[in-house]
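Just below sit the structures, each encoded as structure tokens.
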Structure 1
Amino acid sequence: MIITSKAFPDRWVLPKGHIEEGHSPQATAVREAFEEAGIRGVVSELPVGAYDYQKFGRDYHVLVYTLKITETLDKWPEQSFRKRQLLPLEQVLKTLRDANVMEIVKTAGATLDKFALR
């Protein structure tokens, strides 16, 4: 599942967010997937990759987790300013612009079938 960026509505990205105090990275991934993409599911225990980026003059480090989607909601918190697309891996790779994220998605694609069997 990819979503449009809040700051750049024509740019497609992965859901992501800040880890709040007392929450794990996995819990944050689940929360952000719900808030930004309107999906619920089972998150992987370990990240499939990480990347760094800058926004508003600050540096961010992002851990990327897979999420086996169990529910796609018709209404979600950020639906008024985000679009979402559930696409096959090949199309996701053609849609994303960030080379680091694309590489992580490629790597994750190899593990998704294995994760889905759990």
Structure 2
Amino acid sequence: MPAIFTRRIYDPPAAQDGYRVLVDRLWPRGMTKEKAAIDHWAKDLAPSTDLRRWFHAHPEGWDEFAARYRAELAGKEDALRRLRAAAGTRPLTLLYSVRDPARNHAVILGSVLETFTP
């Protein structure tokens, strides 16, 4: 698998981004489709609405959120397989809208994709 990056959707696109995928369930506020410059919107790989709401209410529960999100992703092997196939040999950039670059679902999704065997 080529390199997997995570970037905030509000950052300008970079040449090394490769295949750009928005992995949020909701479209980012104030972002136009032109500015986003995405190749795909993988809503189905975003955390469920219930999990997202739980984490917003319990920001101190990062480890619990990560475990719950990984459990959700375990049931989405087809979507993970399609995403890796769509990226092909290009780098894959997972785009998210939250402000924290270390504690967001794209980081978890990236680590799952790095170890995922189709």
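Given a value of -0.76, -0.99, -1.27 for log10 I(q)/I(0) by the Debye sum over Cα atoms at q = 0.16, 0.18, 0.20 Å⁻¹, point me to the structure among 1, 2 it was derived from.
Only one of 1, 2 returns -0.76, -0.99, -1.27 for log10 I(q)/I(0) by the Debye sum over Cα atoms at q = 0.16, 0.18, 0.20 Å⁻¹, namely 1.
Could you tell me which structure in 1, 2 was used to calculate mean count of other Cβ atoms within 10 Å over residues 41-48 as 15.2?
It must be structure 1, since only it matches.
Of the structures 1, 2, report the one carrying the highest value of FRET efficiency 1/(1 + (r/R0)^6) of positions 9 and 81 (r between Cβ atoms, R0 = 25 Å, to 0.05).
On the way: 1: 1.00; 2: 0.55.
Largest one: structure 1.
1, 2: which one has helix-only ellipticity at 222 nm (-39500 (n - 2.57) for each DSSP H run of 4 or more, over all residues; to 500), as calculated, at -8500? Please list the in-between numbers first.
Numbers: 1: -8500; 2: -12000.
It must be structure 1, since only it matches.
From 1, 2, which structure was relative contact order in percent (Cα under 8 Å, 6 or more apart) = 44 calculated on?
Source structure for this number: 2.
Each value in this text was obtained by applying a stated rule to the coordinates, not by laboratory testing. What you see is a predicted model; the values in this text were computed from it and never measured. Cβ atoms are built from the backbone, for glycine too; each structure is taken alone.
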